[in-house]
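All of the numbers you see were taken from the coordinates with simple rules; none came from a lab. Note that this is a predicted model, so its numbers are computed, not measured. Cβ atoms are built from the backbone, for glycine too; each structure is taken alone.
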Structure 1
Amino acid sequence: MSVPLSTQAFDTGSEQFRKEYLAKFPWTSMNTTEGDAMLLRVLVESRGAKRGVEVGTNNGYGAINMGIGFERTGGRLISVEMSPSIAAAAREHLQKVGLDNVVTVIQGDALTVLPTLEGEFDFVFIDAAKPDYLKYLEALEPKLTPGATLVADNVIEHAREMADFLEHIQSSPLYDTAIIRASMQKNDGMSVSCKIR
């Protein structure tokens, strides 16, 4: 009889434990896909990101993947989630994989929380209310370092809902942007931008 991962006596910070935990994660269609989540981790690590913001935690699948990247760079991730129950679930998953010291989940409306965040950020992932993407960016843009990476999810399937955001990041002289598909699981894609100054 197999023992649930949450009760096994494993080193929660070990690569193998985390790999198995993610493989059995209670994934839903609201989560980032496996391929996209891995791309986020790769972007964090290759950028050497130290301070990141995730807008829309859901139950923490993407936050775990990015958290592994931030742990390797010695950085930290702040993740903002509107729902109290979902934020609590995300915190529990992060604690179980030993990343609660790397990822901080703040429960609240991102449009209220983001303007209060202090300091500069070099990595942003947006995956929340689609019509508000530009508002999220406007709250964070003054805090983004030159060379910061900005990733936004669902930009193909929901392009009409975020047309103002897409227009901004594709036409502004502040950004170089590409639209990519790292996974066909949802037949969707992400925008990946570099803030060039």
Structure 2
Amino acid sequence: MIAQLSANIKDRRVLDVMSRIPREKFVPPDIREQAYNDNPLPIGKEQTISQPYIIALMTEALELKGHEKVLEIGTGSGYQTAILAGLAKTVVTVERVPELAESAVKLLNALGYKNIEAHLAGETLGWPQDAPYDAIMVTAGAPDIPDELLAQLADGGRMIIPVGPRYAQELCKVIKRRGGVNIQNLGGCRFVSLIGKAAWQKE
């Protein structure tokens, strides 16, 4: 998997961290033999673990150096959380599905992570109590870039978020500078929907 990723991912820190994380522990037992395939996999509750390439691309785009406080929207299986925790000082992660949050926290604790703060999602997108964040990773698709999340991003901070229609989005890198934003398009993607008042409503 790492050899395949290295053709397009140039940040060695991202590749090194991903090489040390047992991805098979983050997928259901009956599909563990598929854990290192480059495609998304179901993890239950209508959620998925993203394909390794997209995870690596999103992580690389955050440009983490090791001192940052990062917000992750959508803990899911905890796999992306583990990668972020290996690259940043602190990770604050929120998940709206209680069963996924509970199993992810249990696994991350068992793997020895000490720099992760996990929360059940509230009414407001993100976790404004601990803002501002140096970087924000959104692992679900939104119709637009939510102002609620921009408000939680530090000046100079980066946010990676899928934006667009419900079933096909563009992966956007949003850089906040002096109250304005610069948006870079990283290519097409497809994520589950970001649910909340500032995003999509449940179907």
Practice problem: Compare relative contact order in percent (Cα under 8 Å, 6 or more apart) across structures 1, 2 and report the one with the greatest value. | Solution: 1
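Looking at Cα Rg over 2.2 N^0.38 Å, for residues 107-186 alone, point out which structure of 1, 2 has the largest value.
Working: 1: 1.09; 2: 1.19.
Greatest value across 1, 2: structure 2.
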Quiz item: Which structure, out of 1, 2, was mean count of other Cβ atoms within 10 Å over residues 59-66 calculated from, if the result is 26.2?
Solution: 1
Quiz item: Here distance in nm of label points 7 Å out along Cα→Cβ at positions 75 and 123 has been calculated and equals 0.4, so which of 1, 2 was it run on?
Solution: 1
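With helix-only ellipticity at 222 nm (-39500 (n - 2.57) for each DSSP H run of 4 or more, over all residues; to 500) derived from the coordinates and found to be -10500, which of 1, 2 does the value describe? Don't skip to the end; give the middle numbers.
Numbers: 1: -10500; 2: -6000.
So the calculation was done on 1.
Compute distance in nm of label points 7 Å out along Cα→Cβ at positions 51 and 67 for each of 1, 2 and report the one that scores greatest. Walk me through the numbers before you get to the answer.
Working: 1: 2.1; 2: 3.6.
When distance in nm of label points 7 Å out along Cα→Cβ at positions 51 and 67 is calculated for 1, 2, structure 2 comes out on top.
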